[in-house]
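Take a look at these structures.
All of the numbers you see were taken from the coordinates with simple rules; none came from a lab. From a predicted model like this one, the values you see are computed outputs, not experimental measurements. Cβ atoms are built from the backbone, for glycine too; each structure is taken alone.
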Structure I
Amino acid sequence: MLTHPTLDQLRQLGLAGMARAFEELATSPRGAELDHGEWLGLLLDRELADRQDRRLRARLRYARLRHQATVEDVDYRTPRGLDRALFQKLALGGWIEERHNLVIEGPTGVGKSWLACALGHRACRDNHSVLYQRIPRMFADLALARGDGRYARLMRALGGVKLLILDDWGLEPLGAEQRHDLLEIIEERYGRGATLITSQIPVDRWHDLIGDPTIADAILDRIVHNAQRIQLRGESLRRKKAQESAMA
């Protein structure tokens, strides 16, 4: 078998995983011990794994997660009220498949954003489209997009992903445009995708933050009624880590 022409053909066909596996087998003593069926099986396995890896990298690039967090690295030892059984169940992604919502609330520094990104990373691994947005930055981007023609495209992106992560909700009350934008996003996603929201503010105070009672009712009805909640407590992990570093 001519190695180089075969490698060239595999690469021309876009079968990079198979090409690498072929090259390894052709130069390895193990390759001589395998029959044609075993060769083909190994080449196909490598190509499949290579494509899955490329798709995962693409989903993670699109998601733009704030933290490089994984569900396997979650710290359950720190006392912050995180229920291991609940979180591990959420990591399985059934709530995403069912297009339900999740709220992670608690004081600053207890790891809300990190946990949200860990769930987002797992969703990417499970072949779901994910997009992470800090709410203050999202509203600023939408305001700019109104003037440069990107508004409709940005709204489609926010509405179209399987999991939308909205981080840092409630840092300040909403203005009229922000209320309108949030209602449009939540309405577009209702029944079509899952939304994960992190907030320092308890859910029972969100109505006042939105401002307009009618719009607040509409938004919260679509978010809260089918949402699971993780309620964290405790001192800031960032502050605790800084104190431990200072004492070291």
Structure II
Amino acid sequence: MLIDSHAHIQSKEYADEREAVIARAHDAGVEKIIAVGGAGDMSSNTEAVALAAAFPNIYATVGMHPHDAKDVGDDELRKLVELAAHPKVVAIGETGLDYYYNHSPHDVQRRVFTRFIHMARDTGLPIVVHERDAAQEAAELLRGEGRGLRGVIHCFTGNYDAARAYLDLGFYISFTGIITFKSAAPLREVVQKVPLERMLVETDSPFLTPVPHRGRRNEPAYVRLVAETVAQVKGIHFDEVARATTRNTAALFGIQSGLE
């Protein structure tokens, strides 16, 4: 029993077989999927909410990726606040800072991230954070502006010092199929150190497909491979990882799970 805590299954990559993808996830033991908005443009948010409204086992988040921060103004923020009121919306995001690709200027990313932190605080929803090569600034903004905000650092790829800073803020750390890659030994060391009770698993579908499917489109069914790798790295049973990450995800996003 698993929850894919971060997937973009509302995207065009699944247009021809979305229901089949959802069915395969269920068959693989994935009981719920969080459809994350904000990748590309505003339509990713409206489509995520529509998908969540159509399927009982899917929930949505609304936000804008830091790559697109330059395109976020007051109109977009107002629309996102309206979408966030939907009963199947469980978080604000994804949002954050990405200093690796620099698709939006750093000062714009910081300003928009701060606005989303405030939106999460004002709505009472947790926040889904994308952070790459900006751990210190992201943690500082969350510490200074979040005021006890709950959330998750999705697709974590940093070192343990960065993870520790987020853990100290009360955040969860989420891992993707990257941890299955041969080159990801340093990240698996972080997996070993992060407490299981503070960990989520995700696919970030359609990206970051885990081994042995690497090179093909990712999908929520493959979150099982991420959880299996966590179990191997920690030297514990898969069921323990599945129970813990399901419980963590349900607690963060305020949803029920089959464990209850």
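Couple of notes before you dig in:
- Answer label among I, II for the case where FRET efficiency 1/(1 + (r/R0)^6) of positions 9 and 225 (r between Cβ atoms, R0 = 25 Å, to 0.05), calculated from the coordinates, equals 0.00: I
- Percent of Cα pairs over 30 Å apart derived as 19 - corresponding label from I, II: II
- Distance in nm of label points 7 Å out along Cα→Cβ at positions 89 and 193 - highest-scoring structure of I, II: II
- Origin of the derived value 4.1 (distance in nm of label points 7 Å out along Cα→Cβ at positions 17 and 73; candidates I, II): II
- Structure (I, II) behind the derived value -18000 of helix-only ellipticity at 222 nm (-39500 (n - 2.57) for each DSSP H run of 4 or more, over all residues; to 500): I
- For 13.0, 42 (Rg and Dmax of the Cα atoms in Å, for residues 25-80 alone, calculated) the corresponding structure among I, II: II
- Set I, II, criterion percent of Cα pairs over 17 Å apart, for residues 113-176 alone: the highest-scoring structure is I.
- Among I, II, structure where FRET efficiency 1/(1 + (r/R0)^6) of positions 49 and 209 (r between Cβ atoms, R0 = 25 Å, to 0.05) as derived comes to 0.45: II
- Here relative contact order in percent (Cα under 8 Å, 6 or more apart) was derived from just one of the structures I, II, and that gives 19; the source is II.
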